[in-house]
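Asks: Listed below are the structures to be examined.
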Structure P
Amino acid sequence: MAQEQKLLHLHVENTTALGAVFEACKTRVAAALNRAPDLAGRLRTTVGYDGRDLDKHLASADAVFCWDLPRDHLAERAPNLRWIHVHGAGINHWMPLNELPRQIVLTNSRGVHGERATEYVMMAILALNNRLPELVTNQRQGLWRQCFSSSLSGKTLLIIGVGNIGHSVARWAKSVGLRVLGVRRSGKARRWVDEMHKVANLHKVLPQADFVLISAPHTDETDQLIGPAELDLMKSGAGLVNYSRAALVDYEALRVRLNDGQLSAVLDVFSPEPLPADSPLWAASNLLITPHCSSDDETYYTPRTLDLVLANVRRLIEGKPLRNRVSRQLQY
């Protein structure tokens, strides 16, 4: 019994409404533990669903892996809790972070999506360059209208948010001859990006872009970052890809410009989700909709996330800083 009390307790809490892609079931947890044999005898894991017996597990948990959990009186309900890992990159549903006890570190899954997300963005940019949204609009209307386009080489991609995903996309973009502009909070240069700018220069760089990728996190600073004025600055015929969060873009203003033929778009994120059947976006011209499935996959996403969590378990045991730590100030 004394040895068991020394084990670090990781509780895995599942939300069944998220679907099988996000399920960290006992089988997946066991497989991840088999990939981390050095943690044997150092870690105790429990797995729960939809809040059943949650407080029982929180009473002794040192760490929790979950999508979300009730935060009322969390310090009292989970006196040993030092760390929560959010199953996903976005943490908007955890705002405001001041509700989270200060002693608890929050981490997320940024970077786990990398390879799959880059492939999605590649597909989206190729679709925009080949005017696929316009072709699909014509198809729905029974119109035989040829849409010609030139190759990608020499065109300009603007990446708003050059983190893990944006940087990976930049590397691919350079390989196909695109000029790459970047916008990030710090303005710090990154490899594969020809010019990096701060957000204050957004209006300067938007008119140069043939394609705009939104891959920045949603924060107070980025809310409605792309509104009517910004959309009007984009080239006629330019394409927009929103991979990150719907709240960064004014979708009603975008819809007007899609229907007018000024822009085309590929959107993967919406508010609310699922997108209601009566949303006017479903009928918008020059738009491809993917239902928030751009980078999560049934085979690799949760197993790779569990590997990340267990790597951080190892760091927690060894007293090292956790990776993917969320800044309360920056909100990502």
Structure Q
Amino acid sequence: MEAGLYGPGGFFVRAGEGPADHFRTSVHASPLFAGALARLIERIDEALGRPEVFDLVDVGAGRGELLTTLQPLLSERVRLTGVELAARPPGLNAGIAWQPDIPDRVVGLLLATEWLDNVPLDVADLDDDGRLRRVTVEPSTGAESLGGLVDPADLFWLRRWWPSPGRAEIGWPRDAAWAEAVSRVRRGCALAVDYGHLRDDRPLLGTLTGYRGGRQVPPVPDGSCDVTAHVAIDAVASAAGTPYRLLRQRDALKALGVDGARPPLDLARSDPAGYVRALAAAGAGAELIEPSGLGGHWWLLHTVGLDDRGSMFP
């Protein structure tokens, strides 16, 4: 998974096409998502006392789509940084910094939209004797077989966070990656937005899959497709060791002003063009909050050095 996503010629680092050519996220679905984040940033900025510089760090920034959309919505005090292993996208606004590592000191908001699902992990499954072994894969074909027994660290994590028997995705690398990311926030918030599941509802067959050209495909780790697995979001939340709030995207976006409601029909008579624009916005908003789709994603918000955590999502 590491090689297929981030090695030479890997899916996320190869030149030319970007992830948006293969799958659709909330960032790509509608600028309403960026608008909601801008309102959240305003609340965090106020809670911080409007510092001289407000850091907005986008981890797993793709080709800079979210930061590009957000930039005109934000104060000039906001310092934008995209964190991505791929090279700086051609034509990216000069006001957006681009680097492979998370900055050491963040005062503001660290954001990770569908990043954790691409942090590489191992998969385990039971052998004929009921022992958990690592699943190995032939990189060029995706053919699977069972390898060695899981090690004690894997087993410790599985017993706590994925106790159901059968195929499991060993999520502690995601826990460690997120804990490290949150540790870079000195004051402010860290927000992960991703699809995932909780301990009592782990999928029996796991979630590892691939995406190419907008279609779901077998997760062959040869660099030709995205290889992704849903996030054990409660384990990730616990690992960071700071206060947090966990809610569905549907509820988070509604709290930030995105409701997907249709405009009143009276507007169609008084301002037909305005009605069409409002109707299009309502459709985009409805996609972002649809419970069985993007609206079912998790928002995990950690706060660091803030006393009024409740004001972010009243």
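Values in this text are rule-based calculations from the coordinates and carry no lab data. Just so it is clear, the model here is predicted, and its values are computed rather than measured. Cβ atoms are built from the backbone, for glycine too; each structure is taken alone.
Asks: Rank structures P, Q by relative contact order in percent (Cα under 8 Å, 6 or more apart) and report only the one at the top, that is, the highest. Show your work: numbers first, answer last.
Replies: Working: P: 17; Q: 21.
Comparing P, Q, the top value of relative contact order in percent (Cα under 8 Å, 6 or more apart) belongs to Q.
Asks: A value of 22.1 was computed for mean count of other Cβ atoms within 10 Å over residues 82-89; which of P, Q is the source structure?
Replies: Structure P accounts for this read-out.
Asks: Comparing mean count of other Cβ atoms within 10 Å over residues 90-97 across P, Q, which is largest? Show your work: numbers first, answer last.
Replies: Details: P: 14.8; Q: 11.9.
That would be structure P.
Asks: Compare distance in nm of label points 7 Å out along Cα→Cβ at positions 58 and 242 across structures P, Q and report the one with the greatest value.
Replies: On the way: P: 3.3; Q: 2.1.
Between P, Q, the highest calculated value is found for P.
Asks: For the read-out Rg and Dmax of the Cα atoms in Å, a value of 21.9, 76 was computed from one structure; give its label from P, Q.
Replies: Only structure P yields this read-out.
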